[in-house]
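So, here come the structures, one by one.
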Structure I
Amino acid sequence: MFFRGVLIGLAIAAPVGAIGVLCIRRTLAHGRAIGLATGLGAASADAVYGAIAAFGLAAAAAFLVEQAAWLRIIGGVILVWIGWRTFTAEPSGTTAEDAARVWPAYASAFALTITNPSTIISFAAVFAGLGLVGSGGGAGGAAMLVLGVFCGSAAWWLLLSSVVGMMRERVGLRAMRAVNRVSGAIVAALGLAALTTGAGLLA
């Protein structure tokens, strides 16, 4: 169950989305620790949703699905704000690790991931499709599955932040400014898309 969870965590984390863009940009701008903290925030939220699916917490899942519109709107607002801050940020020209940004990076990524209700639907579909729910092992098996999901997701973010971190010192101020503009625009666009979807669900 643990290794199955690892594979699921990798599969959920690997597709490039808003968190992937933020992880890359923050690693280039502030160092590997900040990029990894961003990924671990997403991995923690993945584990929360994985636990809801694995333990069969139907009431919690139903509540999250019912609040999908508002969750998307909240997540969209956060994404637009982060996108704007990123777009307008000016590179500092220093390669020193900024430890003060670790917890804010973690918290913002956790908030963005936890406000994406499609994540719980994805986990529920994957677990059911693979026959992992109710396949034996009880609470212990479900716990190992969730632990595997977290470890698989965390492993992906560790790999991504490490690879990007190796290129950090080669990125000059002009290139970093371009990274800020492009990544900020992408994140803001994803936020506007989430806001549009949420508003559509409320209509």
Structure II
Amino acid sequence: MELTWDQRYNSEAYMYGTEPNDWFVEKLKIIKPGKLLLPAEGEGRNAVWAASQGWEVTAIDQSPMGKEKAMRLAVTKNVKIDYLVKDIRTYRGKENAFDVVGLIYLHMPPEYRLKVHTELINSLKPGGCVILEAFSKAQLPNASGGPKNVELLYDPDVLKSDFESLKILEFYNVKVNLHEGTLHRGIADVIRLFARKS
């Protein structure tokens, strides 16, 4: 039986580490700080780093335990983040509210995926960007993390279709060597997307 997110996060250790995702860092550094939305933010590693760089951060996750650890991490780094405990599948945010949406390993069943992605695109201001990194279907046999249900992994054509309303600036499959805590560790097959809303 798979652990719930609260069970997974119920440890002193940060299961995905306390350092931000490499692709997220690379892209966020080239954008002037503003308002950032991070769905499925878990234990807060990306939110806390972004806040330390001057971003006004709103994080969302369904796990109260994830929020507790994220807020603890924020205190150690002397930053503030706004963290909402909500199910991203039912999240309704303001339109044109954020300069960046960071989708770092947000994996959803197919029946929710397009609806959620569309809602998140609507929350972007004109000129705002999406930074996405997620496991591709090629990740399934790897032991470096991610869902073990192929339906929760991503196909490049499907993601390209979901974000076709944006100007895609970078989009590719890549093998990376993950070093994100104990649950993302080793060679992994991921998809990276960087796109801008016109």
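When helix-only ellipticity at 222 nm (-39500 (n - 2.57) for each DSSP H run of 4 or more, over all residues; to 500) is calculated, the result is -7500; to which of the structures I, II does this value belong?
Structure of origin is II.
When you work out distance in nm of label points 7 Å out along Cα→Cβ at positions 19 and 187 for each of the structures I, II, which one comes out largest?
Evaluating distance in nm of label points 7 Å out along Cα→Cβ at positions 19 and 187 on every structure, the highest lands on II.
Figure out for me which of the structures I, II the number 47 belongs to, where relative contact order in percent (Cα under 8 Å, 6 or more apart) was derived from the coordinates.
So the calculation was done on I.
Given 1.00 as the derived value for FRET efficiency 1/(1 + (r/R0)^6) of positions 51 and 139 (r between Cβ atoms, R0 = 25 Å, to 0.05), which of the supplied structures I, II does it correspond to?
Working: I: 1.00; II: 0.30.
Going through each structure in turn, the value belongs to I.
Please state which of the structures I, II yields 82 when volume of the Cα convex hull per residue in Å³, for residues 27-114 alone is computed from it.
Of the structures listed, the value fits I.
In terms of distance in nm of label points 7 Å out along Cα→Cβ at positions 123 and 171, which of structures I, II is highest? Working shown, then result.
On the way: I: 3.0; II: 2.2.
With respect to distance in nm of label points 7 Å out along Cα→Cβ at positions 123 and 171, the highest-scoring structure among I, II is I.
Only the coordinates and a few stated rules stand behind these numbers; no lab work does. Here the structure is a predicted model, which means the values were calculated and not measured. Cβ atoms are built from the backbone, for glycine too; each structure is taken alone.
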